[in-house]
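Below are structures written as structure tokens.
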Structure I
Amino acid sequence: MAPLTYRDHHATDPDQADWTLPRVLRTRTARHPDKIFLDAPTWGVTLTYGEVLDLAERIGSGLLARGHARGDRVVIMMPNNPDYILAWFGANLAGMAEVPINTAYRGSFLEHQVRTVEPSAAVITPEFADRFVESADECRAVRRFYVVGEDPEVAPAVVALEEAGFDAEPFSALLCTQSKVELPEADYRDLAGIFFTSGTTGLSKGVAMSHSQLYFFADQGASLVRLAEDDVYLSVGPLFHGNAQFLAAYPALIKGCRFVLHERFSASRWTTWIRDSGATVTNLVGVMSDFLWKQPPAEDDGDNQLRCVWAVPNPSRVAEEFKARFGIEELVENFGLTEVSMPILTPYGVPRPPGAVGLEVADWFEVQLVDPLTDTEVPVGEVGELVVRPKVPWTICSGYYNMPEKSFEAMRNGWFHTGDGLRKDEEGWYYFVDRLKDAIRRRGENISSYEVEQAILGHPAVAECAVVAVPADGIGAEDEVMAVVVLADGAEADAEELWAYFDTRIPAFAVPRFLKLADTLPTTPSGKLQKAPLRAAGREGALDRTATAAAR
């Protein structure tokens, strides 16, 4: 019997030439201009499809009128708010590529991404102005900043940026653009976004995503949750991640749904938000499902319209109880990467073996599990590296922006190499086993061990360090970060001093929770660091910052 495959994805629009965000937005607006697209209850904002198109066209016109050009990159660095959606859409309507920046980034993390993409524009909220001022010399590619927010907060940020040598103005000036210019016609092959994903043995890499790939990725998401025009899609994730942006907001746009946006995830308020919004679909990443499950049960947990939850990882240990408690018809999941979209999906309503992440999306991809040293396919049942190639052009990334060596390394022998270890059973179900890379995923965030190590090595007392993943707790848990540190000869530093230093140099989500002080690090005979023994030893002998804080 032939292995099972996923055959449910049929493109919403069969003409790939129409796979651009400007075309989708205009098509949907023409069909129902007065239907609400963006519903942002935290801010008391609702915008119809027609209003969103009008504001996005104003922003796009304003950007072009100020000298930005088709093909330029625009950095967006702000927490969730309605203007984030408008900045993204406006940039794309102007023919520009958006570059979401994690709001935790600063210092070398921020500088690397700005240097790599060389943006001509940046849209930020006031609290991030100082970070660009601190790194002004490394961010000179930004010709003009647009600051989002209320006037009392915006004005000091504009002044600070101007004093640092940048041009800056309120974002509201773009929204108030009166004379619209002729906006370029986007091509499905044009660069639409650059999303950074964590490095494994080097710096984080900017995934170059065409309009076609972003549409395809979003359309896959719509297929996975069986999204329809009368659905309501609620998102609580940050818009600088693909999870909220092209796996929630964009699918809603493609299908003509109402998209409900909240500022951030809250386990205690989630059921209320789901009920009040009438949400029928939502997604959860990382430990969100675990946090929800651990909330005190309430009689009205299932009093909602919720039909489907897309959870990665899936709370498989309590899946049926989770569905019953929250009134969910179906839990779905997938295995994919920003680089290659989603080559593995779970069919809606089809029972699957415990731990299975899905079936090969055979209409769109070829998938193999190979020996990472030889690139030869491994037998069924054995663990191999997942490699992928598309059957339709422009449905995976175009490479890593301004990193040709990394692009060549990933796309060798005609396949994209994911660096992830999976196995496949006789029926065709795939199971995620382990990362073959040194990347770490913690609470929905991808973390480059290399970048964290470089930050730690900035401490004058540190001679060597290695950062590895150790298992986290909980039903939806992923990784925790552990640093093993060797101090320089004669140097002194305790754990509290090191953690205090980490807080100033590393994004909060990447600060190591576990810390070991060691005399040496394990190496091969040639002197190459061996992380496998550190991962195998796990937390044993490590100091736990969470436990230490609780004890205090």
Structure II
Amino acid sequence: MNNKANTNSISIFEKIGYSLGDGAANIAWRGVATFLFIFYTDVFGIAPAAVGVLMLVARSSDGISDVFMGIVGDRTKSKYGKFRPWILWTAIPLGVILSLLFTAPDLSDTGKLIYAYTTYILFTLIYTANNIPYGALMAVMTGNDKERTSIGSFRMVGAFAGGMLVQGALLYLVAMFGNVNPDIKITPAGVDTYVVAVTSPNDVENANIKTENGIATFKWTDDLTALDDEPSTSKSFKMNAGEKYSFIVEGEDNLNAKSISLINQKKGYSYSMYLMSAFLTVFMIITFYSTKERVKPPKAQKSNLKKDIKDLIRNKPWLVLLGIGLLFNVYNSIKQGIVVIYFTHYIQDQLLAASYMIGLTLASIAGAMVTATLSKKFGKKQLFIYSLIFSGAVNSLLYFCSEVDIASIFALGIISEFSAAIFPTLFFVMLGDAADYSEYKNGRRATGLIYSAGSFATKFGGGIAGAIIGFVLTAYNYNGLDLDSIRGAVPGIIMLMSWVPAVIAVITAVLMLIYPLGDEKLSEISQELNRRRLQESNNNQEVIDEEMIQI
């Protein structure tokens, strides 16, 4: 083996190319984590409890599929390496299944569940086939654990940039692609008060009406007393083609038709995600062509699945990271999954969620960028614990924010997210450390199998988070298509936004205390592996020299 793989720096261009892969993965994963729940409940019309069960069931099999993919990756042989070819092979399928996930065909209630289960399970399987090899690739790009931490920071910057793309742009794209172009008639009815009547040329299963700046409030007119409710800055409702829907609108002067938007959310979500899927595919292909695999398993290592699995279940750092990864992904997924619902139904301004998520993503990028520096000062383990406790404590303060405390909500969310960005950055680096530990302890390396923990924790943790959100909202009788039930569920929405994830963060920090790989142990492992690899390289050179002498 060329020992330069263990000491040389990786070029910034390769690090950026690698980071684009996680940008692509987070277009998929953050898009699903942030928008799929509200798409299922408020657009596709599936009950929240059914959505929660769906997410839990679909991801409960991920442990098996993730381990299987880790095994397959370790045994893949191609001219491109073990892990890179899977990034190429799954680039287009992942984009296609993401598009289908946000497509809402006209089906019965049972048909909707069958479609949702089918597409969601296929999504998790294809994501597994893509993301486990992608994660394992970082561990074989270099054998230098410090350089690996740098790659991990680049990776997380790419991940958060992909998340910012989908979280920041999607709602605006929904508004653009879903524009209904209705017939709008406005009749003055007092000071800054109007009667607005809208008629759509087509059926719209889930329309959303609001003014351009989101200040005016809408209330159904008296001739629709069965739907009478409190004023709010936007309304979601079902429209039949040619039928008139009337509202009393207050709070803006000189209201005109151009200042009112009516959005077909079903069409808007689908078309927007089709565009995001195209970006995903392109980014994955760039990652494939811009990266290289350098670290190989020991030459004496023979393929032995039984031995690999035995080594895995005796790998204490890996077992601890499995639990850690599961819990912090529950924490992050609850925070992401409730944001749009929180801003739509508590703050009464859905588009403000996009600005909030952009702010969080910028904070995440900053957090990822300083992780390498902070880990040198505090150590990976201690930094993980500190950041968990701090992020959870700050996030819990959102419980005390009213719907008008926008500045406080943004400030608390951004501060919490800066610290939360450190978790995934360190987690995937530490999985590489666990792979080194296995080679150090057992003389064998199964990088793909080790990294299966990352994918399993991400997906199953997200499934648990989805179930928690679904069950809490169900306990408060939430129905995304019924305004009265939405108002009654606001306390549950606030809980999910604030102290529920905070409790999970504290539990995760406590578990991290038993992680066994501190800085001194990692330094010992790195030096020993470098010694072994250098010796192996020298032995190989001696064999070559002897063969040349014989010739």
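Comparing mean count of other Cβ atoms within 10 Å over residues 48-55 across structures I, II, the highest value is found for II. Out of I, II, which structure matches 3.9 when distance in nm of label points 7 Å out along Cα→Cβ at positions 32 and 424 is calculated? Source structure for this number: I.
Determine which structure produced the value -8000 for helix-only ellipticity at 222 nm (-39500 (n - 2.57) for each DSSP H run of 4 or more, over all residues; to 500), calculated from the coordinates; the candidates are I, II. Corresponding structure: I. Comparison across structures I, II (criterion: relative contact order in percent (Cα under 8 Å, 6 or more apart)) gives the highest value for II.
Read-outs throughout are calculated quantities, based only on the coordinates presented, and are distinct from any laboratory measurement. The structure displayed is predicted, hence computed values, not measured ones. Cβ atoms are built from the backbone, for glycine too; each structure is taken alone.
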